[in-house]
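Only the coordinates and a few stated rules stand behind these numbers; no lab work does. Computed from a predicted structure; not experimentally measured. Cβ atoms are built from the backbone, for glycine too; each structure is taken alone.
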Structure 1
């Protein structure tokens with residue numbers, strides 16, 4: 001059996017479907033990373049944890065916070081120990097994020 005796929009007449013639909021899948025994947029990944037970062041964030045008042053959010057921006061998703069001391073928690077200082085929460089939220093779950101992207105494209 002032979003199957004030919006002619007997307008020439010449907011290239012705009014294929015492009016739109018891929019773009020939609022990319023946006024879905026980035027949104028789902030952003031939510032997952034955000035959740036993991038919130039679980040890992042050090043908590044005193046909860047301000048840092050509650051400020052962690054994500055934004056899909058074109059071909060990427062940005063996860064972060066506007067709390068001014070967040071960078072010192074993530075990386076530490078000469079006087080305080082680091083308490084990373086963003087990097088492990090991403091790096092410890094890479095395969096999960098790849099699976100999310102794959103499922104979004106297949107659906």
Structure 2
């Protein structure tokens with residue numbers, strides 16, 4: 001999504017909100033694979049067609065941890081829509097993930 005697309009979303013009433021997400025994991029551990037599965041399922045169920053998800057393996061690109069100020073894995077970063085939110089640790093708690101993404105219905 002480029003700057004013009006983001007601007008159009010801001011000025012177009014009732015435009016669908018597009019989510020920009022990064023999920024930082026540490027290799028293929030059970031916790032990491034569970035986090036990826038949970039986040040992908042939430043995105044497909046609640047944000048179908050309205051999200052970009054980047055999965056970053058900190059074992060392969062450790063410099064990204066410093067660049068993004070990530071201190072633990074798994075960490076889910078929602079950079080858009082604003083405000084930025086970070087969920088750290090157990091991402092298998094579905095209600096917590098929905099609240100963190102501001103998708104909870106109650």
Structure 3
């Protein structure tokens with residue numbers, strides 16, 4: 001999926017929109033290298049299993065935008081909180097292993 005920009009939207013408003021409590025089981029904001037990633041465990045529908053999504057956040061002009069990456073697409077970001085792996089069934093075991101390796105080599109928390 002590409003970038004979605006919301007004109008006249010603050011970073012705070014964007015985060016609130018992306019973490020609607022009716023759909024979001026857990027979320028955290030992490031700075032990973034040069035990216036700001038909003039990790040969330042989302043309920044996609046009433047009967048579906050939750051999924052892990054990482055949303056890159058970026059300011060552009062008069063608003064903020066996001067680019068969403070579901071676990072199944074093997075995002076090339078690995079700072080997802082380890083406890084989120086327990087909240088959603090695996091859809092990309094290789095990505096989950098990379099997340100575990102990331103945390104083994106980056107023991108300090110990067111979340112805000």
helix-only ellipticity at 222 nm (-39500 (n - 2.57) for each DSSP H run of 4 or more, over all residues; to 500), calculated, reads -17500; among 1, 2, 3 the input was structure 1
If you rank structures 1, 2, 3 by distance in nm of label points 7 Å out along Cα→Cβ at positions 62 and 94, the highest one is 3
Cα Rg over 2.2 N^0.38 Å - structure with the largest value, from 1, 2, 3 | 1
